[in-house]
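Next come the structures, one after another.
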Structure 1
C-alpha cells in the first residue's frame, strides 16, 4: 500500500473515470492529479480530472464533475464529494480514515515518506567542488548544504544517488597556489639569511602571490620538513646554462635566480593535498560525506579532455572559427583569432564555445566537458550540478555539451545557489578568500553549531539571496525556525518519556477514533502530506520545501500543545481517559517520527530536550 494518500486517491479517481468513460487514453488519465485544495475549508483533496478529460471525452467539465462526484462519494473513505469551480471536484475524507493513517506512519517509522518515484534511476549530484586554494568558507557552505540535502531527498524519493566533488586542481589558480606555498616554504627555510617578503618574491620571480592566508604556513613547514633546503632558489651569475633554461622558470632566470619548475610542482601538489584534507575535514564537520572525489588534473593527465574533444569531433561538432566580440564584459575564453569551437548553438546555447586557446592549451570549459564525459561513461541517467550563482553563465554551454555527448539521452540539471550575507550584531561580516581574512566554514560551525547552519541554509530557495544572522540562528524564539522545529520534537519526546516510552505495539493498537478535535485532525492532515511533499520537492529539486514543511508541522503541533494547556480535556496524558491518552500518544509518536524523517533529509540531528 502506498504511503502517499494523494497518490492512492488519484488511482481511485482514474478507476472511476475508466468506469465512466472506458475509451479514455492512458496518457490522458496519467495527467489526472489529486492535491490538497488551495483553501482548507474546501476539504482534504481536490482533483482536476474533469478538466483534464473534457476534450477527449467531448463533454463539458461540469457534466463530468457531476458524474465523478457520484462515483467518488460512494467510496468508503470519502465523507463528502462536491463539484467546484469550472470542473474541480473537492473531497472530504472520513475522520476515521484520516486517523487511521497514524497506524501507517507508526508502522513505517522514519521510512514514512519513502517513495519509489525515482524508480532506481542513477543520479550523480556534484556539489561544493571548490578550488583547493584555501579552507572552506561561508560562500561554499550553502552549496554544500543544498547539494547534500538534495542528494538525501532524491535518495528518499527512490533514486540511486552518488554524491560527488570535482576537485579543480588544474589551471591558473592552482598554479598560483603553488607559488604561494613556495613562498611560505622560503619563509621557513631561510628566515635568517634573507627576509623573503611577499613583495620581494613577487619582484624576483615575476609572479603575483594571490593567496597570502596563514593557512599556507603549515604547507611551507611540511615542504621544509620533507625537502629541507633543497628547493631553495639559486642565485645565477651570468647567463643561465642550457639545462637551467630548460628546467627553470623563465621570469626567475631573467632576474638572476634559478627556480626549477619541478619544485613548484612539488609545492603545488603538497598544497592541494593538504587543502583537500582540510576541506574534507570541514565538510565532515558540516555532516557532508561524498563518495567520489574526481580530480581535474588526473583527467587531464589521462588525456580525458583530448578524448572528449575527439568524441565531439567524431560527431562533426567542431570547427575552426573566430567568434564575434562579445557585448559587455569580455569572457576569459574569448580571443579575436581562430580557435577550435564547439557547435554548442545546435544544442540550445547562445554562441559556439572555444575548446582550445590560441596557444593550443585547453580551455576550462574543455576540462569541464571531460569531467561530465567521465560521469556519462559511468552510466548515470541524470546529472545534477550545484553551482554558485556566479557560474550561471555556464549552464547553457555545459548542458549543450552533455546533450551532445549523450545524444540527448542524459539530461544535465544545474541548481544555482545565491550568495549568503553573514551578519552579526546587525553588521555584515566581511570575507576575502585571497587575503585570508574571511569567515571559514569551521568558524561558522563553531559559532552556531552544525545543525543550525544546515537548517538555516535551507530556509530559503537556493536561488534567492539570504542573510545568515549569527545572532538570530541561536535565539530560542518562534521566529527562529531551527529552534521552532527542534522544540516541537523535544516536546514530543518529553510527552513520550512522561508516558513511560510506550511500545510500538501499544501505539499501533491505540483506539484512534478518540482523535476528533480540530487541532488533532489538522495535525494529522499535515502529517499525511509528508510523502507528497517528499515527491514534489524531489522532482522540483527544491530541498528547501522540507524546511518549510517542518516549520508548518511544528506550528500545528505547538497549536495542539497549547490547546491542551487551555482545555484540560485535550491534554495528551489523562489518567481518567486511557483510550484518548493512547490515541494522543500515537499521534505524538507519529509527529516525532515525521519530524525526524524530515530532519534526516536535511542532515539535521533532532534534539531530545531543550535546555
Structure 2
C-alpha cells in the first residue's frame, strides 16, 4: 500500500515539474512551411540558386559537389526535365546516390555538377518555348539558349568559390540541344562540350519528322512537356493499343482534334509547318553551327539504335568536320545504345548482349579523360579519338580518323529477290506490292503500347520477321556471307520507286539476318536485326520545301541516309533489304493521294496504291554501303 502511494507521488511530481512548453493545437495544419531534410552525415553540398539572366529572368539552378571540394571544374546541364528532381533522385546522404549514375565517377573526382531548369519550365522564370530558336527572325526577344548558357556560365565562375573557373556542358536529347546552343556564342570559360543524342533538326530527322513523315506518337511528349509549367499527363486515350487508336482516329490532325491537343501551341506550330520551310530551316542547328567557327572541343555522342534523335549528331559532325583542320577539336562517338543509353547500363539492348557495360566503358575511358584534359587544373593530356565507335557483333571499341571509315560499295536489288554487287542489266524490271492505308505495316507487332518504356527503348533491335512475311513488304536477301562484312558509316538508300497514287511513303531497312539455328543463344536464332532503317515522304522528292504530287506510274529516285553504324555482319549471316510504304503508328499514314497538308487528310483521301520497286539498268535501286576494306572485302563476303 505504501509503495503504491509513493509511486503515485513520484509520478505527480515528475508531471508537475516538466518544462513548460506550448502544445501544438490539434487542428494545426500538418503541411506547413517546406520541410528540408536534415542530412547530418551527407558527403555533399547541394545549393539551390536563382541565377539572373541579362533580361532579369532568373533560372532555377542546383549546384552539387563533394564536401571539401576545391579548385573543381564545373559540368553543366541545362534541362527541361526538372533540375530539382534530377539532383534528388534518391533520399540519401551519398552524392553518388542523389545524382544520375553517369555523374558518379565525375563528382567522386572533384567535379562540381550543375543542373539548371531552362527558361519558363519547372522552377525557372520566364516563358517556355519548345527548343527556343536563336534570337533573330524567329525570336524577337534578346535571349535564347545561347545567351542563357553564356549568362549562367558567367555567374557560376564568378560566384562558386570552389571552382577553378573552367566549365564543360553536356546532356542528352533536349539537354544535348542546349549543349549545342551553348557553342553558338560560347563563353570564354566554356572549355569542352559533350552533346549526346542532340535534337538538331526536328523536321529532317529528330523527334517530330523524318524526311517529312510525321512521328505522331510524339504527341504524348507535347502534353507531358507543355500542358503545365510543371509538366502534364500523357494523352488520355484510354486504350493501350496505339495502332488501333490512331487508325480509328484517321489522320494525325483528327487525332489532335479528338483529344483537344490543338490547344497546345507547340502542336499547332507543327501542324502549321508540315514542310521544310524557313521556320524549320532557321532552327536547324547543324546549319547554324556550320556557319560559325569551331572553337570549343566537342565530342558528339549517339546510339546506333537511337529511336528518337539518330539524325542530329552525325549532321553536326558533317557540318563541323571541315573546320577541324587539325582533327583534334571534334569527335563523334557511336555506341550500341538506345536513345540516351550512354548514361545507363550499356551491357545489352533487347536480346543483344555486349562485352561489358559499354556505357561505363565510354564514360570512364574516353569521356572523363577528355573532360579532365580540358577542365582539371594540371589535367593529363588526352588525345581524343576523332571517331570512336563500337563494332556490333565483334564486341570491341574502335578508333578511326574519319567517319565514315568505310569505302562506298553499292549493293543492288536483284532478280529473284536477291542482292548483288553487280548493277542490273535488264531493260525493264520491277517488283510490285499493294500498299493499303487501311492495313498499314506496324513498326512493332500489334498491340502497340507506346507507354511501355522497355518496348520503346529497344524497338530498333526488335525482330523484323513480323514485317518480312507481309505481302506489302518486299524483301531482298543475300546468300550466307562467306566472310565478315563490316559497315562503318551511314548507308544511303537509293530507291527507284513508282506508285499508282499521287503521294507515297518509302521505308528502307538494311537488316542483319542471323542463322536459323543457334542452340547456345536461342533468342538470336533467325533474328532479323535492323542495322539501319529510315523513311522518306514521297511528295518531297523534288525538294523538302516544295511538296508536289507524284506522277502515277513514274519511277522517281529517292536518296536518303540511314543512321550511322559500326556493324559487323559475321560469316554465315545474311544481308537483307526490306522496302515498304507505311510504318505505323510511329509515323502517320500517307493517304497516297496528294493533299496540301496531310494533317488534314480526309477519310476519302486514303486509297490503296500499287507500288513498284525498280531494279533495271536505268533505275538500279541499291543501298550505298560504307564497307571497311571496300569492294574487295564486299566481294569476299558475298562471294561475287
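Taken together, the values in this text are just the output of simple stated rules run on the coordinates, not laboratory data. It should be emphasised that the depicted structure is a prediction, and the values quoted were computed from it without experimental measurement. Cβ atoms are built from the backbone, for glycine too; each structure is taken alone.
Comparing distance in nm of label points 7 Å out along Cα→Cβ at positions 66 and 418 across structures 1, 2, the highest figure is found for 2. Tell me which of 1, 2 gives 26.7 when you compute Kirkwood radius over Cα pairs in Å. Attributed to the structure labelled 2. Computing helix-only ellipticity at 222 nm (-39500 (n - 2.57) for each DSSP H run of 4 or more, over all residues; to 500) across structures 1, 2 gives -5500 for structure 2. Kindly point out which one of 1, 2 the value 28, 12, 8 was derived from, the read-out being semi-axes √(5λ) of the Cα gyration tensor in Å, for residues 218-281 alone. Clearly, the read-out refers to 1.
Source structure of the calculated read-out (distance in nm of label points 7 Å out along Cα→Cβ at positions 306 and 578, 2.3) within 1, 2: 2. The value 1.00 for FRET efficiency 1/(1 + (r/R0)^6) of positions 530 and 554 (r between Cβ atoms, R0 = 30 Å, to 0.05) was derived from one model only; which of 1, 2 is it? The value was obtained from structure 1. When FRET efficiency 1/(1 + (r/R0)^6) of positions 82 and 250 (r between Cβ atoms, R0 = 30 Å, to 0.05) is worked out for each of 1, 2, structure 2 gives the greatest result. Between structures 1, 2, the calculation of FRET efficiency 1/(1 + (r/R0)^6) of positions 154 and 242 (r between Cβ atoms, R0 = 41 Å, to 0.05) yields its largest number for 2.
One of 1, 2 was used to compute mean projected area of the Cα convex hull in nm², for residues 138-353 alone, and the answer was 17.4. Which one was it? Source structure: 1. Between structures 1, 2, the calculation of mean count of other Cβ atoms within 10 Å over residues 122-129 yields its largest number for 1.
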